[in-house]
Structure I
Amino acid sequence: MLDLYNNKYDRATLKKHIYSVSLVDILKTQYLDASFVVRYILNNTYQLTKEEETINIDMVLKYQTHLTKSILFAEQLIYDSAHDSIDDFEDCSLK
């Protein structure tokens, strides 16, 4: 299990463990780029709990102060989920 509150992790590690840690904890503790936020944090495919479903752009901006609405909106415009190779929860849980 990742120790999000005491360590910083790279994008690949966070992605690998996306289903085993809270998106809210990732948001609060890690330095995230706009692409990661749009692809994972704001993506309802990965929001498994009621708390995660409350994540919105304002919450992202509160914890990721280096990001702006403009940056996030621009990233949302260019994001195409068809280009992702998304493992579903069942596949990840069996690894």
Structure II
Amino acid sequence: MKVVRCQYLRDVIPGPRGPFYEISGWAKEDAEEALTDVGDKLKQKLDDLLGGVQKAFERMKRKKENDTPEGQKFRRELHELVAVAREILGGVAKESLDLCKQYK
């Protein structure tokens, strides 16, 4: 009787008609929501950070003593890096978060 009862519990509890079946659906929803929130916050924070750096350099370039050829080259490279960082954030980082959603 004990062996049959243990086998029954092993078969039924984690199965599709068991009491814990719906928990996996709730966990999936919670995980997707959490990953979406984290992705949105990460994107916003990085965008704010890069925008702040860009604005600081825009302010500094208006000062005549900072407008040297090296400074101009640095600003051009900075603008290119900001564009690349935004592409990465929208591409690879987003794909990675989407993969996390799939394999949570």
Structure III
Amino acid sequence: MNYTLLVWEEVPENHTFYLIPDSVVVTEFRKWLNEAHGHFINSDETNDGMKFLNTALAESDPEKGFETHLGIFRKYKHTSKGPIVNKHITHVYLSGFVM
């Protein structure tokens, strides 16, 4: 199975990894991930990709227009303290927010 790795930074304190099966990352999601890559909430100008990610990782309070995507990536949070091994990662994205 192929995966997309999302590195979600909470600058300057935390980071979280999401290992999302590529089969879940449909074309529309991939477009938004590309838009959000390298951008941070509270630091950069908001775009649709950032709104999508903010909603896809949230428990509540979805961004307007993205309500149907609330929490869809939360279940792919990598919770192991060890390294990610034996996974074929096809894409890596970095985004997050600045506290």
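Just so you know, all these numbers are worked out from the coordinates, no wet-lab data involved. These numbers come from a predicted model, not from an experiment. Cβ atoms are built from the backbone, for glycine too; each structure is taken alone.
Can you rank I, II, III by FRET efficiency 1/(1 + (r/R0)^6) of positions 16 and 56 (r between Cβ atoms, R0 = 25 Å, to 0.05) and just name the one with the largest value? Once FRET efficiency 1/(1 + (r/R0)^6) of positions 16 and 56 (r between Cβ atoms, R0 = 25 Å, to 0.05) is tallied for I, II, III, the winner is III. One of I, II, III was used to compute relative contact order in percent (Cα under 8 Å, 6 or more apart), and the answer was 29. Which one was it? This figure was derived from I. Out of I, II, III, choose the structure whose coordinates give helix-only ellipticity at 222 nm (-39500 (n - 2.57) for each DSSP H run of 4 or more, over all residues; to 500) equal to -5500 when calculated. Answer by label: III.
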